[in-house]
1. Which structure, out of 1, 2, was relative contact order in percent (Cα under 8 Å, 6 or more apart) derived from, given a value of 11?
2. Among the shown structures 1, 2, from which was the value 4.3 of mean projected area of the Cα convex hull in nm², for residues 59-98 alone calculated?
3. From which structure (1, 2) was helix-only ellipticity at 222 nm (-39500 (n - 2.57) for each DSSP H run of 4 or more, over all residues; to 500) calculated, if the value obtained is -26000?
4. If Cα extents along the principal axes in Å is calculated from each of 1, 2, which structure is the one that comes out at 120, 45, 18?
5. When FRET efficiency 1/(1 + (r/R0)^6) of positions 3 and 91 (r between Cβ atoms, R0 = 35 Å, to 0.05) is compared over structures 1, 2, which one is greatest?
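No lab work stands behind these numbers, since they all come straight from the coordinates. No experiment lies behind these values; they were computed from the predicted model shown. Cβ atoms are built from the backbone, for glycine too; each structure is taken alone.
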Structure 1
């Protein structure tokens, strides 16, 4: 069974926080973590852990950008298939995230919040 964990990107402060706890409180989901105290979703983007690690043992979260050797891909949750998937930044394709393949080749190079230039560079390559 996969471990359920989250990170939270603070939109205004441009800083990534660790989420220690999630609570449903008075009709609103709130989270708590070191350095953040209490956070709500208007200020933050929540990133869920996929349960998988890259070739260096770094945990892969939704929103991470991963170099797969054959291309750069964004990690995103697919609600219709109830699964985390890789989405190609160069082509309109998605790929299953298989643990056996991830440990062998893939490396996190950033995420869509701290490194938005990775998405921009990819779009520029696509248009060329």
Structure 2
């Protein structure tokens, strides 16, 4: 076989030139992909900025909104103790609710919970 053409300087230059052109093509394609990613990221960042501004505006409106009414006063321990004592004495639920100034259904619920948690008493 005649393999003299492989050692020819023209062949070596052609192989080097092809390698350089392939490297240049890869470099350009990498740059184009990076540019596309930057564009998509800038669009995403712009969307995020708009959403953040909307959240800030909503938060500002929320801070300026009047405070809601305070929750109804819960049955404190003193009233609870008083209601339980009255129940043990045999007083009816309506009189207990009037004495502790609490809704009747709240007193009934409290008495049911008490019976469930302490069934022996």
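1. Only structure 2 yields this read-out.
2. Answer by label: 2.
3. 2
4. Comparing all candidates, it corresponds to 2.
5. Max of FRET efficiency 1/(1 + (r/R0)^6) of positions 3 and 91 (r between Cβ atoms, R0 = 35 Å, to 0.05): 1.
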